[in-house]
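Got some structures for you, see below.
We did not get these values from a lab; they are worked out from the coordinates using the rules stated. In this text the structure is predicted, and so the values were computed from the model without any measurement. Cβ atoms are built from the backbone, for glycine too; each structure is taken alone.
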Structure P
Amino acid sequence: MPRFKITVEYAGTRFSGWQIQKNARTVAGEISTAVGELSQRTDFELYGSGRTDAGVHALRQVAHLDLETRLSPRDLIYGLNDRLPADINILAAEKVTRQFHARHSALARSYLYQIARRRTAFGKPLVWWVKDRLDANLMRTAAQLFQGMHDYASFSDQDGEGGSTQDKVEQLHVEEQGDLLLVRVLGSHFLWKMVRRMVGVLAEVGRGSLRVEAVARLLRERSELTAQLTAPPSGLFLERVFYPGDAFEHPLLPVLSVPRN
C-alpha cells in the first residue's frame, strides 16, 4: 500500500486537538473524513507526528497516510483541500517509503508561542495577550535555564515516555517583534502541557512576580505552581517537525504582525 507524507497547517481554535476522539471535532478526524470521501475507501491509516491539544495550532504538522490509490500527490492535495474546512489546509504531499514514519522518524520538533503585549483586534485566537508589562531580558535569562536535560515533572500532568519526566530542550529563544514576544522551543519531544507551562513561567518572570532563581528550583523540585501558570493554548503553534536532512536553523517569524502601539 502506498505511503504518503503529508504536511498540514491548521488553526486549532475550533478543534479538540489533533487526535481522533468520539463526539469531538478533531483535525485528524476531519482529514480522515476527507480521505474517505475522496478515495471511497475505509482501509487507510493516518498517523500524525504527535498530538496537539485543544486550541493549539500547527504551521507544519506532519502525518503519514497509507492509502491504496492511483491519485498523484498533487491530486491528493487538491482533492483533500476541496473537502476540508477552511481552518485545515494540506500544504504538501509526497510518496515515501514504508520506512518513513511520521512520529518515529522525527528527530526534533519546534514550537512557537506568541505573546501580545497589547490588545489586538485581529489576532486574539492566535496570541496570549498579557496586560502586564513584561521584561524580555529577564525572560531570556530564565529561558537559558531550561536548555539541556532536566526533570520536567513540575511542567506536565502526565509521565513521559517509559514513565520518565526527564527531557532535553535543545534551544529556547525569546525575541521581540513589534508588540509580540515570540518564544521558540526546540527538542526531540515534549511532555503534555510542558511548553505552555514553560511559557507561563517565563511570563511570570517577565512580570517580575517570579525570580529567575526560582525557575531553577522548579526544575529541581516538583511544584504545583506551574499548573497555575499554564499559558493558554491560543498562542501555541507546532511550528515544524524535523527529519533526517532537515536544517534546524530557520528565522523566527510571527504568524501575524502586531506593530508597536
Structure Q
Amino acid sequence: MKGTKIIVCAKQIPDPEAPLGSIKIDSDGKAMDVSSLRQVVNPFDENALEAALRIKDQNGADVTVLSMGYHLDASVLRKALAVGADKLILLKAPLCENVDTNSTAYVLSEAIKKIGQYDLILAGRQAGDWDSGHTGIILGEMLGVSTVNLARKVTIDNGHVIVEKTVPGGYEEVRAPLPAVVTVSNEVGGLRYPSMKMILLSRRQPVDTWSTEDVHVRPERIKNMQIVHLIPPPDLGRQCEIIDGDSPEEKGRNLAMILKREFG
C-alpha cells in the first residue's frame, strides 16, 4: 500500500534508566522533583517509531510524530526527525499536567482530527514513567477504529494492518482493516541510530507547535489527578562486598560460606 499515512504518538519523559537516588520527593509528599533528570523519548514509543519506519522502508509511508505534554523540549523530540520521520508536531498543553489516561487520549484524539487523514496510528504499549498502558487503547476507542495492542511486528497489506500480537508463550497474528491503532511492544526492537548527516538536517527542519486551543480541546473534558501522598522506596541498606580468593574456585567457596552465614 503506497503512501500510507502513519501517526506515531511519542511521549517525552524523565529518563527511566536514571538511578532511584536522583528522584526526590518534596517535603509535603505530594510531588516528585525530577528536574535533575535528562528528558528522553519514551522507549516504548521509540519501538513504535521503529515499526513505522520499517513500514516506510518496505512500502513507502509518510510518518508524522505527535507529542503532547506540558514541558516539551524540541531538541529531545527532534530525534524522531533524525531517524527518518517526515514531520514533528508538538502539542503544548499546560492544562494536561497530572491528568488521567482518558484525558490524555482525548487531547491526542482531537489533535489527530486536526491532522486529518491517516491510515495507521502507532504508540508504545505503555509510558516509562507511569506505566499505565491504557492510553493507546482508549485512543482507538475514541477514534472509533480497529485497535490492537502488544504488537511485536507490524506490517501493511492491501488495506489492512497485520500484527503479530504478543501473548503468553508466543504470539498470535491479527489482521485488522485500516484505519487502525496499534500499541507496540519492545519485542519490535530498538530505534535505529541516526546518522550525523540526519542529525544536522533535523536541526533545520521546521517543527509545528500547537496549543490545546488550536485543536479545540474542551477544558471540562480534562480530569486532573490529585496526588494524595508519595512514599519513597525503602532504604534497603545494600552494600557491596568484594569476595577475596586466589582462584575462582576459592572465591566461589568463600562466597558460599558468606551466603550460608547470612541466610543459613
Structure R
Amino acid sequence: MDLGLRDKIAIVAGGSRGCGRGIAEELAREGAAVVLSGRHAQTVEATTQAICDQGGRAHGVVADMAVKDDGTRIVAETRRVFGDPHILVVNPVGPPRSRGFEGTSDEEFRLANDAWIMTLVYLAREVLPGMKARRWGRIVDIASIGVKTPHLEDPMYTSNTRVGVVGIVKTLAHEYGRYNITANVIATGPFLTELSRSYMADAGALSAEQMMALTAMGRWGRPEEMGAVVAFLCSERASYLSGETIRVDGGYSHSLF
C-alpha cells in the first residue's frame, strides 16, 4: 500500500527513543524526511544515524519541547534543513511515577500541563500557518490510554489529565478540516520501552507480568507497531479520518468508546 508519504516533511517531537523512534523510523521508511527531537544528545544522534544508515533522510534536534523557545527552534530547524513541515507528531515525555492522589503535588500537575498540553499548543501554532497555505497537513498527538480509561490498577493521576489534549485535538480537527488538515490522538497502552522499564524498576510498581496480564493480547506493544499506525494516520489513505482518539493498547481498555 502506497501511503503517499514520499517527499513529505515530518516532525517527530520526542522521536529519539521508544515509540517516538518507532514512529520516526516508519515515516522515514515510507519516504518522508524526518526531523526528530529529544532532550538527550546521545539518543538523538543514535536514532538520526540509524535512520540515515537505513537509507532514510533524518535530522536530529536536541530540545525540550515543553519549552516554548525550543518548540520554535525544532520547527525552524525543520524549515532550514528540509522545508516547511507537512506532518507534526507530538510524543511528549511520560508521566512521573505515581504516589497516590495525596502524594501528587500541585507542581507535578502544573508540570504535566506543560509537558502534554502546552507542547501541543506551542508546536501546532508553529506549523499550522504553513499547513493552511499548502492546504494539507497531519497532526498526531501521542497520549495515553488514560484519556479513555483512567489508570486504576496503578493510579497515575497526572497522566489522566491528558484528556485535555483530546479536547484541543478535536477542536483543531474541526477548525482546520477545511484546509485538508487532520488531527488525531493515539491513546497508548503498554509498550516495552525505556520508559516502561524505568517504571517497573520503581518500588511498588506493577511487574512486567502484571502489565502484560492487563492486555487482551497478553504481551507488550512494540514501537514499530505504533509507528505503523501513526504512518497510516499521516498518510493520504487516512485523509477522511480526523478528530479521533484511537486506542493502540493490545486490548487493555475495557471501555466501548
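I have 5.0 for distance in nm of label points 7 Å out along Cα→Cβ at positions 5 and 229, calculated from one of the structures P, Q, R. Which structure is it?
Going label by label, the one that fits is Q.
Comparing percent of Cα pairs over 34 Å apart across P, Q, R, which structure shows the greatest value?
Looking at the calculated values, the largest one is Q.
To which of P, Q, R does the computed value 25, 19, 15 (semi-axes √(5λ) of the Cα gyration tensor in Å, for residues 109-212 alone) belong?
So the calculation was done on Q.
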